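These are the structures in question, set out in turn.
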Structure 1
Amino acid sequence: MAATTSKIRRALITGAGAADGIGFAIARHLGKAGHAVFLTGASARVMDRAAELRGEGIDATATVADLTMAADVARLRVAAGAVDILVNNAGMGSLASPSSDKAFVSMTEADWDQGIDVSLKTAFLVTRAFLPAMVEAGYGRVVNVASVTGPIVSFEGTSAYSAAKAGMVGLTRALALEMAKDGITVNAVAPGWIETGASSAMELTAALHTPPARAGLPHEVAAAVVFLASEGASYVNGAVLVVDGGNSLQERKG
């Protein structure tokens with residue numbers, strides 16, 4: 001899919017600290033599409049990612065923020081200023097608060113709250129902070145990084161994550177209806193098995209049973225995000241674009 005870009009836009013990408021992660025790939029691809037990018041993550045490594053992009057000639061800035069905290073999000077809003085494109089990629093876990101699979105009957109309330117906060121509340125707080133400026137401008141693109149886990153499929157030990165990502169899709173659809181009259185589109189991508197530094201051995205093995213017989217790569221998710229963030233996607237609203245190599249289509253896996 002080719003993105004259509006007629007002017008430089010300012011984009012904020014959350015969860016962009018990992019060098020081999022989806023968020024950083026999205027930031028790089030938006031930068032290569034000609035946009036100025038602002039990265040945020042839970043640790044100082046996000047500053048290294050912005051420096052890396054600047055070394056590639058991309059207009060990139062970054063700040064550290066805990067997006068589960070409203071005060072940190074408020075500081076992020078001041079630091080980043082108004083943006084035209086918001087990519088809510090933060091989720092699953094971070095260096096400071098790594099995720100772990102746990103059977104539902106073994107979960108504590110704190111486990112549940114952490115899963116929902118990291119993978120859904122972050123999107124709520126950040127979107128709430130940056131939407132008003134988009135409304136004022138009469139233009140905006142919000143792209144939420146959901147997952148096939150939750151909205152379409154699931155597996156043991158991921159009840160909080162599944163609930164959060166299903167909630168991300170619900171948030172996408174509700175906001176798409178609310179914001180359309182203001183020139184803002186709200187869409188989601190739903191990645192399947194994507195190989196990153198956080199991929200477990202189980203996930204990489206499962207990816208071998210997808211129709212392409214391999215895991216997806218972060219840049220393949222980024223390409224979908226760049227399209228949804230483009231001016232050319234102006235009549236795509238409330239969509240969930242699955243990026244899983246067709247894995248969720250097959251009943252029988254190897």
Structure 2
Amino acid sequence: MALVNDRFSKWATGFSGCDGGDIGSPHSKSIWYCGIEWGGGHPDDEHELINKVLSNDVEFPSEGYTSDDSPPGWLYNLAYRFNWQAMKLLTAVSGDSITSYKVFAEKVKPFTKGEKGYFKMNLYPLAFVNTSHDLWKNGFAKATGLDTKKDYHDWIKANRFPIMKTWMDTYSPKLIICVGKSYLPEFSLAFFGEELTFESEIIDDRELSWAVNKNGTIMVVLPFLGNRNGLNKNVSIQKFGDRIRELLTTL
């Protein structure tokens with residue numbers, strides 16, 4: 001059995017992997033937006049990982065993007081493709097046309113410190129350029145104590161997912177938007193504590209899945225936004241957002 005680094009264990013079972021924002025409460029419910037893992041990539045040097053990543057205090061949820069970020073504050077939502085595609089979807093969920101997503105980003109400022117209603121996170125806390133297991137280099141193994149990315153995923157499932165379930169129970173989001181269809185079982189296990197049976201429907205040749213837990217939280221799982229095999233057409237993003245809004249008002 002692997003001897004997991006204590007610093008990694010503490011970091012990975014906190015609010016690591018979360019861009020943050022307003023996590024909400026049972027009396028002021030937020031919409032959570034969850035990806036698989038951060039993009040870009042953390043350094044694969046053991047010492048950099050330990051001293052610059054795993055040393056961060058993630059005991060409490062981040063309040064979101066700030067003026068110290070680059071680019072600052074809400075502009076971060078328009079700086080990267082994944083973020084601006086998220087803004088399009090959230091604009092549609094709010095009831096507007098995605099053509100006004102830049103106005104929505106500036107006015108509503110999702111995931112930004114001091115603003116309300118939205119919280120951004122990931123299933124897995126470490127950052128990689130893509131989800132390939134080949135990117136698990138020796139530095140990651142040494143810093144975490146886990147030899148492979150599969151070992152890392154298994155450890156996260158056993159140790160982080162139950163913590164994420166407590167977040168869901170404590171903060172009671174009204175909606176969790178999960179991006180990445182192939183990870184549907186993992187999203188269900190992380191937030192609902194079990195693999196629920198999801199309803200599914202096809203919209204513009206892409207699949208939308210959804211389920212509701214006993215506390216009324218709706219989870220929707222949709223294809224990754226932006227890549228060629230995912231949800232990449234504006235008209236389709238609009239339809240998905242409209243349908244999610246419909247689910248919010250009818251379930």
- request: Compute relative contact order in percent (Cα under 8 Å, 6 or more apart) for each of 1, 2 and report the one that scores greatest.
  value: 2
Structure with the greatest value (metric FRET efficiency 1/(1 + (r/R0)^6) of positions 58 and 218 (r between Cβ atoms, R0 = 25 Å, to 0.05), set 1, 2): 1
- prompt: Comparing mean count of other Cβ atoms within 10 Å over residues 130-137 across structures 1, 2, which is largest?
  reply: 1
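Throughout, read-outs are computed from the coordinates displayed, never taken from laboratory work. As the structure is a computational prediction, the values presented were derived from the model and not from experiment. Cβ atoms are built from the backbone, for glycine too; each structure is taken alone.
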